[in-house]
1. Once FRET efficiency 1/(1 + (r/R0)^6) of positions 257 and 313 (r between Cβ atoms, R0 = 25 Å, to 0.05) is calculated for every structure in P, Q, which label goes with the largest value?
2. If you rank structures P, Q by distance in nm of label points 7 Å out along Cα→Cβ at positions 57 and 121, which sits at the top with the largest value?
3. Among the shown structures P, Q, from which was the value 32, 16, 11 of semi-axes √(5λ) of the Cα gyration tensor in Å, for residues 153-240 alone calculated?
4. For relative contact order in percent (Cα under 8 Å, 6 or more apart), which of P, Q scores largest?
5. Here mean count of other Cβ atoms within 10 Å over residues 161-168 was calculated and came to 21.9; which of the structures P, Q was it taken from?
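Values in this text are rule-based calculations from the coordinates and carry no lab data. Treat the numbers as computed from the prediction; the structure is a model and nothing was measured. Cβ atoms are built from the backbone, for glycine too; each structure is taken alone.
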Structure P
Amino acid sequence: MTSENNHSEATSAMSQASESNSQASVSASDVQKQVAAESTSAAPQEKPLTPSERFRIYNDNIKDGLRNGIQFTKHLDQLTETNDTDDLLAAATKLFDFTMNTDFVNFPHQYSAADYYLLFMGRLLELHAQSGVVLQSASDHEELSMHFAALGAQPTFKFVLVGGTNGGAFFTDKSSGLHLFYLNLEHKQLRFNSKAFTDLFAVSLISETVADRMKAINSLITFGKDLEKDYHFSVDYNLLAVENNVRYPTRHAILPAGTVDKLFVASADSNYMLQNAPEGHGAIIELDDGLTFGVAQTGTETAPQWVLTTEDSDGKISLMQVLLQYDFIREWYLANRSDLEIQSDPLIFA
């Protein structure tokens, strides 16, 4: 009897405790809901925009887009009209990265960053009273091209932008795709490409006179000199270098046996005398008007290096000019090109 009573009392106590916990849970839940409701009701309600307010925002966005367009025109005015070389570079640099369109204003007629490279090049030469290049704009769309005054309407050139982190652009023959040089205004670099110059001026344009081809090439050399003088650019002229102390390293440091002998035969057939080089291993040819062309091994036994050289009394004649002016040297160079070709910057021209 006592056991049954104790069991009944325990059951009753457990039931009461359960009801108490349930009531406490419900009570806590109710409190949380009440607090949340009060919090929601206390939060400020966002007032919807009136039609006038929406139109004011719309109008401001249009004004911002138009102001952006006006800012673009100021940079373009500076690029096309300034006579100051520093202002010229500053305007060109801004235009390369300028975004004309906004979410509310789009300009359907736009030139590209590549066109501003051409415009910068043309204007810099213009400021230095050089007229060797001609800029042209397409008649049916926004695109610039350039050609050499001495060579006529063909070939035509454009800049091709380089992707990636380095940036810059290649000055490119539109027909062949040859990259004559690489230009990077941000890093102040100009790198000429010996292979492309040889392909274009010593092969493709062989029917043009040497004088006209050299006028075109000299326009590009002048551009490089202007960049050096005005902006302290680093310029690799490669086979366009004219200084007498320049040594043009060949593609292969060790030339195959018989390479110089082939030049001996070619020079004899052209009535020029090949002589032993005064220093080191190699040979020189005395050409015309004090011009000397040479091929020599200037390295050491453990680190050989063959080079080509040109020397003249005024220090104005490059290897490129020798290749154009003397057929037998050009033919020898092209026939042995895989060994002799002067190397361009390997980081840019693979």
Structure Q
Amino acid sequence: MEKREIGKTGMMASKIALGTWSMGGDAQWGEQDDKASLKAIHTALEHGINAIDTAPAYGFGYSERLVGKAIKEIPRDKLIIQTKCGFWWRDDEGAVIIERDGKVCRRNLSRRAILIDVEESLKNLGTDYIDVYITHHQAREPFLVPVEETMDTLLELKKQGKIRAIGISNCSEEEIRNYLKCGQVDVLQERFSMLDQEKADRYLPICRENGMSFEGFSPLEQGLLSGKIGMDYQVPKGNLRNNIKWYQPKLRTMVLEMLEGWKTLCEKYDCNLANLVTAWTAARDERVLVLAGGRKESHVLDYIKGGELAVDAEDIRRMTEDAKKVLAAGSKA
């Protein structure tokens, strides 16, 4: 699989990175099958995906420990492992973001919190360094930690060799620029799919200007763009899909009609819709890494084929125009 440089680091990551949020198995995702998740990770590695993304927030360390178990026998220099800091539940310091699984979770990017986070992540992952360390959610009132404090701590960890590169996520443009004033940031991680292009449109120019990679998560909109979810699907109570407007019946109909129109492209490229949409996402820009989440081998194989698929520029343009029409209609709904 094609590899792309992470920021200015010289580290080369597969353009498809495996996301492990769902492997955390918390209330947002339902019952977890560790055996299936381990198989998914090993399948990804066997097929050329060398980048794995996790976070303490994913099952309160469960996902990290699972990744650590999966990579135990893999030479460490063959992997790009990234995890995160700033999602805090250990005490009441921080700005509340969500209550989940009996824990109150807060935004906390203080020096104290980061130093605790990084040591726990290193232990969970069974490694002595993290390739990319990402601020998961940015500081907010009433616990607005200065960016300078956060970056000074991250730069110190980088100097110590505990992390190799710094990333940021879920940011405003002002926050991105404030981080960049403090030091090199190599990864910006934001939501990006053909149904959610706002962050990519706004931030890719900043990434080019500053030598950052743009990692786009939720490329298939929790499965909707795979073509495997029809109008009869009922979103379970508490499921993350309830937060995605495209699952509303009227909007879902528009999306499914768009996907139906691409069946001829699937025939042309001998692929399925998940492959096709993944290929479109990766083709957006050479700085894009597609952060593809899944906990089944079948999900991973879909992303792998999508990452290897070469779609003609004319067909990419067609898909882009079709998506623009759906986005325009969706903005009025």
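1. Working: P: 0.15; Q: 0.55.
Of structures P, Q, the maximum of FRET efficiency 1/(1 + (r/R0)^6) of positions 257 and 313 (r between Cβ atoms, R0 = 25 Å, to 0.05) occurs in Q.
2. Largest calculated value belongs to P.
3. Answer by label: Q.
4. On the way: P: 11; Q: 20.
Largest value of relative contact order in percent (Cα under 8 Å, 6 or more apart): Q.
5. Working: P: 12.0; Q: 21.9.
Of the structures listed, the value fits Q.
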